[in-house]
Structure P
Amino acid sequence: MTLPERLAQYNASEGAEEYLDEYTKFHRKLSDKREHKLLDRYFARIGQIESALDLPCGWGRYMPYLSEHGAKVLEADYSGSMVRKVAEVFPKAELLGRMRCFGHRIPLQDRAVALAFSMRLSHHLADPQVRREHIQELFRVADRWAIFSYFDTASLKNKIRVMRTKMGLSKKHPKNTLGRQEVRTMAAEAGWEILEDPMLFVIGSGHRLVLARRKA
């Protein structure tokens, strides 16, 4: 699970405001542009969808995009402040609902939504088992499609971080990662297939953005 102090900061109203401001920065705008390019490609395959779980929703930055593709969106986040912020930023949005929950304990029935959508949560989860449970929950609650990101163990950025930490050149902890084959194995075991999982950026980012489809 995410470290307690980080959870407390994220849940605070100040944390919600800081997160909203974060996406005005240049590097965030650059990654946003790349994410949208990949998502446009994915939705060209998916087409229109009836419903989507957006977790973590943050202040709702992807809610309009999902809505444009036909989805009634269920906005979910650990942070109550974030969930409330969605209503402030998008007061006229017609949502499927809003709820507070953990990413590895989603209070929905099996195959409850057409798409489970989770951007930039996995790498915040400090416990490897919780990271795996988060992916497994996405597969459980999605009826047909899943889109999610994770930080690849074999990415150049993670390898450099591990090397620098071992050499005493950095006090930062290694990234919270998953292996590419590990994710593909979890998908297969849950009855899913990975259709695409490119790196967001080969240099400068270790995130993979996954498009997965239930086999039956």
Structure Q
Amino acid sequence: MEKETDKKYKVMKTIMDALEDILCSYQGRGHLSAYTDLDSLALFASLVTYGQIQVENYQYDYDDDIREDGEAVRIYQELAPQTRWRVGQHTQIEAIRMNALKQFAGMGTPVFEEQIYYKDTASVLVCGGILPYEVFQLFTGTAEVKKIYIFPYPFRDGWDRPLYFSFEPTEAALEEMRKYMERKWEEMCRTIREKNEDFNAIIPEVKKWEG
């Protein structure tokens, strides 16, 4: 008979794998993996498991001719200079981002504040890789972020249509995220103290070059 702990492990592993697929689905140079920080991934998965982070998914129709949509192009071009996005590269990721922006056209005009942000709904739109602890930072760094929408790579096996996902934490989840961030900060400070008295013991001061 399967042990209860084995069942819990399987559930957690299933959710962790699903989060990996949602948060870090984009391949290529700079590809991220949520498994690089097991602490934050495990916390994220447990909060989802116990319903402290509400997760929803939404189907949408991907527009292959999005570059013919003048409004989507205009919004993209206005945001791109504030981000690391590029204009006119005609890559797949550019079209994916335009499609994501099109889905949120009814949310108002987005601005860039570390991420694409919609003030009217206090929502953040993420296209591309984001790690669990970065999600925690978004939710705990400001009281203005209530919900995060993530668009994973849209062309996935088994999907009839592309999906995007929303994550909305309860107050209890926010408190757990804050504790996690505080603990990580304390660990960093302790490391600095153990190495020596100051920051320069870990990262040497850069000396001015005199040519």
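Here, each number is a calculation from the coordinates, and none is a lab measurement. What you see is a predicted model; the values in this text were computed from it and never measured. Cβ atoms are built from the backbone, for glycine too; each structure is taken alone.
Figure out for me which of the structures P, Q the number 2.7 belongs to, where distance in nm of label points 7 Å out along Cα→Cβ at positions 81 and 121 was derived from the coordinates.
Details: P: 1.9; Q: 2.7.
Considering all the candidates, the number was obtained from Q.
Out of P, Q, which structure matches 3.7 when distance in nm of label points 7 Å out along Cα→Cβ at positions 137 and 169 is calculated? Write out the running numbers ahead of the final one.
Values: P: 3.7; Q: 1.4.
Going label by label, the one that fits is P.
Comparing FRET efficiency 1/(1 + (r/R0)^6) of positions 65 and 161 (r between Cβ atoms, R0 = 35 Å, to 0.05) across P, Q, which structure shows the greatest value? Walk me through the numbers on the way to the answer.
Values: P: 0.70; Q: 1.00.
Greatest value across P, Q: structure Q.
With relative contact order in percent (Cα under 8 Å, 6 or more apart) computed per structure, which member of P, Q shows the largest figure? Don't skip to the end; give the middle numbers.
Numbers: P: 17; Q: 23.
With respect to relative contact order in percent (Cα under 8 Å, 6 or more apart), the highest-scoring structure among P, Q is Q.
When Kirkwood radius over Cα pairs in Å is calculated, the result is 17.6; to which of the structures P, Q does this value belong?
Values: P: 17.6; Q: 19.4.
Computing Kirkwood radius over Cα pairs in Å on every structure in P, Q gives 17.6 only for P.
Please state which of the structures P, Q yields 24, 15, 13 when semi-axes √(5λ) of the Cα gyration tensor in Å, for residues 49-152 alone is computed from it.
Q
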